[in-house]
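Please go over the structures that come below.
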Structure I
C-alpha cells in the first residue's frame, strides 16, 4: 500500500536527571508499506527481532537501527532489522509500536 511516512531521528542528551530522548523529524518520504503474513513474521522472528511490516522506499534511504523510526498516520514503525538495498530501493523490516 502506498503511504507517506515521516522519518524521525533520535537525539539523546545527557543531563543531571539522566538521558533525555527526543525524536526529530528529518524528512517525509513516499513508500510502500506491506503487512507481513503470519508465516513470514515467524520466519523473521527466528532470524531477527519481531517485525510486522516491510517498508520499501524508492531509491536509497539511510536508516540506522535505534536511531530512526517512521510515523505512518497514527502508527509508529521502528526498524527491526538492518535496511537492505534491493534493485535500487531501500527495504526496511519494521515493527509497529
Structure II
C-alpha cells in the first residue's frame, strides 16, 4: 500500500493547516501500568505543521514539537497495539496559534 502525502489538512470548514502553521492538539497514546495508573505518552505542543500523510484508512500529521523534534500525530484510522497495556488514542487538532 502506497503512502500519499499532502501539504494541506482541513481541520474544519474554517480551519486549514498548511506548512509552517502552528497549531495545538490534544489526545495521543497512553500506557496503563499494572498499578492502574495511566501515563500520558503524547507529544507536547504547540506543533508546527509539515504535511498530512495517508496510508489506507490510517492518517497522521507530520509535525515538529516545541523543541523541533519530529512528532507523527495519528488523527484517523486504526492502528495495531504493540502491548495490551497501550491505550491508542487519536490526536484532535484544537486550533491554530496566531502570530502576534
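Rule-based calculations on the coordinates, nothing more; no lab input. In this text the structure is predicted, and so the values were computed from the model without any measurement. Cβ atoms are built from the backbone, for glycine too; each structure is taken alone.
Where does the value 27 come from, among I, II, when relative contact order in percent (Cα under 8 Å, 6 or more apart) is the thing being computed?
Numbers: I: 27; II: 31.
The value was obtained from structure I.
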Problem set entry | Top of I, II by mean count of other Cβ atoms within 10 Å over residues 12-19, largest first | II
For this session: Taking distance in nm of label points 7 Å out along Cα→Cβ at positions 36 and 68 as the quantity of interest, name the structure among I, II where it is greatest.
Result: II
Seminar exercise, completed: helix-only ellipticity at 222 nm (-39500 (n - 2.57) for each DSSP H run of 4 or more, over all residues; to 500), calculated, reads 0; among I, II the input was structure II
